[in-house]
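Structures given as C-alpha cells follow.
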Structure 1
Amino acid sequence: MRSNSAYVLSRTPLIVAGSFGLLEELPPGPDITVLYHLPWWLHPAAVIKMRARVRKLQKRRRARVIICTNERRETWFARAGGLVASWHNHNIHVREACFKPSDAAREIKYDAIYAATLDRYKRLALAAGIESLYVLTYKRGESSGWNLHAEYPSLGHAQYNRCFLPEADVNALYGSSNCGLALSRWEGAMYSSMEYLMAGLPMVSTRSSGGRDQFRDDYYWRTVASSPEAVAAGVRAWRKNPPDRQEVRRRVLAKVEEGRSRFAQFVVRTGSLGETAAAFQHRVWGGPEGITKIRVCPSELTGN
C-alpha cells in the first residue's frame, strides 16, 4: 500500500484500508471504519504512540480504527494497550500480476539481489560476502543520484541502480538473480520480499520482527545468522540447489489467497456488507490492477 492513499473497501458503510500516514491524512467527515495496516513493527513502546494517533483522528471524526497486524505477537501487544487489532498481514495486498517468473530462458547474472533503501536498518553490509550482488535501492527524498559505494564501501563490488526503475525492469532484475535478500532486524512486512517470491526467487533472510516471515516455507526460505559469512553461505546454498520458480510462486500465492479469504470474511462481518466474502475478494483483488483500482486520496473522503 502506498503513502497518501486510502483503499475504499465499502462506501456504505464507509470502510477503508491503508497504511503509513493515513490516520493523519483523513479529513473530518462522516463515520468511518479504518483498517490500518502497520508499516513498521509494533513493539510495546510503539503501542502508546499508535494509541495517541488513533485518538487524534477520533477527535476529527467518528472513526473506528482496527489495527491490522503483520504478526500475531503484534496483535497481543496492541490489544494489551487498548487498541482494537486483528492479524491480517500487509502483504496479502501484493499485486501478483506485476512480478512473475520469466517464461524466457534466464541468464543468471547475480547470485543475489537486495531491494532495500539506503537506510541503516536494512543492514546492507551483511551482503558484503556475496561475490555477485545487485542492490535495488533508493534514498528517501531523492529521485536519483544516490551512491551506494560511497555509503557502503564494503559493497564496492555490487551493481546498483542510480535512479528509480520501472516495474518491468525490476522484474527483469529478479529474473536474472539467483535469490532475494532480507536482512533487517526490525521493519514491517517488507513488501519487496513478496516481489521476490512472486517472481519465483527463493530468499535468504535473517531473523526479524515485523512480519515478513509470515509467508515462509522451507522450500524457498532460508533463515540465517546475522553475519556476512552466514548470508553468503545461504546464497551459495540456493545457487547449488535452486527451487523451481513456478512452484515458489504457486506456494506463496496459496498462502496469499488464504490470507485474503480471512481478510474478506473479517471485513464482510465487520461491516455487515451485503455481499459474500468470495464476491468481496474478487472485487478487491481481482484483475491485473489488484487493490490499486480502489485507491483514492484520503482528502476525498469527506462525505461531500
Structure 2
Amino acid sequence: MSYEVGMFSIKKGNTAEIQSFLSGRSLFNSPDIIEFYPRSAVLTVRRRTRLAAVWMVPTIVSEDKFELARPFRLLPYTHLHVADGSHPSRRRGIIQALAEWIASTDSGISKVNLPFSTHGVGCGPFTQRGFRVEQRHTYLLDLSADWTRLLSATCANNVRHARARVYITRQRAIGSFDCSRGVTFESSDAFARRSLLIDHLIRTGRGMTMTATDRTGTLLGQCFVSWDAKTGYLLHNWRSEDAPRGTVNLLIFNCVEYVQQVLGLSQFDFEGSVIPSVDCFYATFGGEPLPYPHLHWSRSNGRQGLG
C-alpha cells in the first residue's frame, strides 16, 4: 500500500525494482551494501508512476517499535538519491512528502535517528514537521588540483617523518584488514557484520587495505579505503601504540594518492567524526568541511527524539 502526499506516493519497495535507478550511484545507496545491516527498508517516492527518489535505510524492528535507525555504526550516511535533473522545488517536495509520511500513523514509524546525506536537498520540511536536525560534518578533499598543497605544515611534516621509517603496501586479499584492531567498542554481531562488509567491498572491487610495517615486517597500522564512481572514502584506520609519528598520516596520504592517481576519482571523503581529536586530525589534510544533517524524531513526544 502506498501513502499519497500531493503529487507523490511513498511505499516500501524492494531492491529489484530500483537497481537501474541506482546504477553507478553513491556507495551508501547500493542495495548490496545496505543489506549488511540486520534489517533495512527500501523507501521509494514516485511522482505519478515514475520513480522520483529512493532512500534505503537501516531499521530496528521489534513487536512494539519500528525505527529508522542504525543498530550500530556500519556506514557513515544514509543517502537519499533523487532522480537526475530534478528541479529544486521537486526535491523539496520529495523531502516534504517523506517527512509527512514518517509523521503519519500510516508509516508505523516510532523513531528516527539517522545521518542523512542530502547532496543538495534541503531539510527544511523535516524541521517544520518537528524533527530535530543536528548539524554534523565531514571533510571533502578536492582531487582535481594539487591536493598535497592543502596539507597543514604539521601534517606534511608527519608524512615526511613516517616515510623515512615506515613501509606501505596495498592489499586486496580477503581478510587483509585487521578488524580486531580497527573496530573497537562494538558488539560481536556488529564486529562480524563489519568484517563481512569489508571483505565484500574487497571482493567486489570497491575496497582496499593500506598496510604500514617497519623494516622487520612488524605491523604498525592500517587504513581501509573504499570508493564508488566519484568518491573515495576513508572507512577505518588504526595504528599500534609504538608506531612512528605520522604513520596514520602516511597511510591516509597513500590512500588519497591511490584514489586520485590510480582510480582517477575527483574527491576524497574522510567520513567525519564527532570525536574532537579525530575531527581536528582529519582537518589537517586540507579538505573542506561538508555539513550533513543527522535527523532525530520520536512519535512518543510528537517532536524531536534525542536518541
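We did not get these values from a lab; they are worked out from the coordinates using the rules stated. Here the structure is a predicted model, which means the values were calculated and not measured. Cβ atoms are built from the backbone, for glycine too; each structure is taken alone.
Annotations
- When FRET efficiency 1/(1 + (r/R0)^6) of positions 63 and 111 (r between Cβ atoms, R0 = 30 Å, to 0.05) is computed across structures 1, 2, the figure 0.05 traces back to 1.
- helix-only ellipticity at 222 nm (-39500 (n - 2.57) for each DSSP H run of 4 or more, over all residues; to 500) derived as -7500 - corresponding label from 1, 2: 2
- Computed 56 for percent of Cα pairs over 25 Å apart, for residues 95-222 alone - originating structure among 1, 2: 2
- Structure with the greatest value (metric mean projected area of the Cα convex hull in nm², for residues 215-270 alone, set 1, 2): 1
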